[in-house]
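Next up, some structures in structure tokens.
Every number here is computed from the coordinates shown, using simple stated rules; none is lab data. As the structure is a prediction and not an experimental result, all values here were calculated from the model. Cβ atoms are built from the backbone, for glycine too; each structure is taken alone.
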Structure I
Amino acid sequence: MTRSFPLWRSLAALGSLLAAVTGCSSWDTWQREKIFAPARTDGSWYREPLAGTDQFDLALASGDKVHAWYWQNPDPKAPAVLYLHGSRWNLNGSAFRIERWADMGFSVLAIDYRGFGKSTEILPSETSAYEDATAALLELARRQPDPSKRFVYGHSLGGAVAVELASQATPAAPFAGLIVESSFTSIGEMVQTTKYGWIPGLPILVTQDFNSKKKMSRVTAPVLIIHGTSDSVIPHTMSDQLLAAATSAPPDLRRLLKVEGASHSNASRSGPAYVQAVQSFVRDASKAYAAPAAIAGK
């Protein structure tokens, strides 16, 4: 049932909300601060990268730098994944999940967006995150020249960044599949799940929308979406909506894994079902990508 409120009450609530944030310099600035919210202190789970990880900086045309980790699987033919983390935690805070991808047999390239970790200190934005991920995708292509073995993975906010890369008509570098975990349809729709969600027209005021649901229809690559059913941060039903929106992805390679009881951050630790879903998807997507190329080469 839709809740209805008098117009004056809606405007009063919106006015109070705007008044609360104008002290943070601007509406857009406030949104960027709240959406990205880089943690300034390390959590107890933060740790250093795997032994043998190459730590380096990607240089952007602006002169800014994007700090990166690259762990090379001993097998040069192993698939490689671009790992895009979500808000708050930097690379060290995401190390446990990065290690999980290495354990599953991948070479892993992971980055800190500008504003996080050792990357250039800025207030991140939707645009800057996309720029950073694009630079990283080009680096992944340099490290793994075979596009049938390249994949892009994003967790939470990173899932929206990954969708942006996959939705581009001409990607910076082609890759075989998109994997999105614990992510949302858009920031506008996420706002509607908060205590301010009843305010009419509030999503229109969102300046950093990360509208994955809209972009999903343009994704032609294979898609695997993963979500824990006990996620208290992002409703797992948003992953159902993302899957439904992926109308241009190959039907047999448009997959959804719901991890029963998993939270926002621990689905990768849930056991063999997660590993099997990822590895079978990567195997099938790699074959699907390589087959047309092989036919064309005959």
Structure II
Amino acid sequence: MQKSNPKKPIFKEQSQTIPGLESRMDPQPEFDDQKMPAGHKLLNKKCIITGGDSGIGRAVAVAFAKQGADVAIIHHTSEKSDAEFTANYIRENYKRECIIFGTDISKENNCKKVIEQILKTFPTVDILVNNAAVQYPAKDITEINSEKLMETFSVNILAMFWITIAVLPRIPKGGCIINTTSVTAYRGSSGLIDYSATKGAIVSFTRSLSTNLIEKGIRVNGVAPGPVWTPLIPASFPPEEVAKFGTDCPMKRPAQPVEVAPAYVFLACQDASFISGQIIHVNGGEIING
């Protein structure tokens, strides 16, 4: 009988608390490929990205700026240092405007207020990226308490409603909304039941919102990443699981955020002008149906 090969660690064992800081990760996630030339696919577009301080959100913010966009980042108040790093990186390397706003988007009123602040600088918003998320692994559904359940749903899906509703009057014809869902929306996750449920809801939200807004000339799409090396990983999982994170996927490794960001650029620019209500799967080779 052929013996199965044990998973080899690809990261150091490490741990943080939710939501986690990119500056404390080892190794640091890759969020920009400076060998790739800048372009003009999003020239002078105004963008809002929730969770744009780190992880996938940081890579998307940088990729948008690299294509000529100005960016507003909404981050959790505890992640100010990551947000400042991202903003400074964009200003110094790509000479685009990047403004940052810290808040807790699990509260509806906070979502309204932060959008009001952003709209003072960006009167119109061409691209909205609903990306922020939290996750709290639990081995059994009975371990999911009401407090964490409500936080997960509030941050991951309810905030998408609140922020979209607040921004929508300022999105012009030709604008777009991009929502971050997950591979777990399609195959489930025994240890992330509530998180996976929110990600499934995001898929339905994306499809339904697309049908609702298409006559207004606003496209709505989503990206469903597989395992990605972001601060949520050391902040969510035990150190021994962090060390082997991503080795279950067909490519036997997690993505770097810089590998996911191009999907957002594609959906945001004119290359995707005839695409709406769709999900792009950036998951390392896992076959998805649905």
Structure III
Amino acid sequence: MIRWRRPGIILEKTITAQAAKQEAVQVAKQEHKTIRVRMREYVERNYAMGETFKMGELKAGFAQENPENSQNAVWGHICLMTTNLPSRLSHQPKKDGTDDLMYRVDKGIYRRFNADNDPEPIMPQKESLEWATKMLILNMAQSYDDVKNSRCYLSPDTGGNYKLHRAAYIGLYRDKSVRGIGEIIARVRVQDHSSVPEIAWTNDDELPKDMMREWVLEQIEQRWDRGYPVQALLIGEIHDCDFIKDTKGGMVRNNRVVDVSNVEHTTGYDLARSLYEMKWTELNH
């Protein structure tokens, strides 16, 4: 009887509830902006066009406003949104220009990207895509802990089974699963005990080459006893994963390369999360 005689009250309550729900959805959308969007808003709000700023200052300020994002995620998006960093290719910049935010003036010094005056942004080309969308899985049956702790993989540089193809990411394999994933910084070669380490290629332009050489020589001195020539892969932060090899047997070869372009990720951390508990046979299917 109440419902029949007083429908206006019920209707009014329904409309009010719907309006409140819609308002809550709009607020949630605003609060859950992507790091891409928040990074652009922060830079455009704090730095005028043509004004230079230090990378450390940007990272500290952005982190203060966005404490929920890891340092690794923030740095990954800085690489992605800096137009003249080759390492942005491993983060798959968008073709519509929304990722073209900053320009590196010098080491550690940046400014906003000026489309009218700056060189064309580095974008994926056929050659670049051959490594920027790849993960190099390495068999770590005997050296997993050493590599994870040092973030440096060492192996003979003799080609064949030890040939290491360029890739954006490394996967540390042990016991039928990729247990850790990180971003590859560089590949370094050392011909003999008296030679200067050679930087074969680098995916990260921020780390000084002298520091890379010292890093490799230190690891060779501490861990390597198999003679020369030797090669090293320097790795960024390594994130736990469980990317499961569900095919028969273990990993026979020293390494293999897989394409991860169809896996949702921007950083190594994202990739590790996306591949967690995924089976090898499910990749790219």
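Numbers for the structure displayed
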{"read-out": "Among I, II, III, which structure scores highest (criterion: relative contact order in percent (Cα under 8 Å, 6 or more apart))", "value": "II"}
{"read-out": "Per distance in nm of label points 7 Å out along Cα→Cβ at positions 37 and 165, the highest-valued of structures I, II, III", "value": "II"}
{"read-out": "Entry that produces 29, 21, 20 once semi-axes √(5λ) of the Cα gyration tensor in Å is calculated, selected from I, II, III", "value": "II"}
{"read-out": "Ranking I, II, III by distance in nm of label points 7 Å out along Cα→Cβ at positions 77 and 93, the structure that comes out highest", "value": "I"}
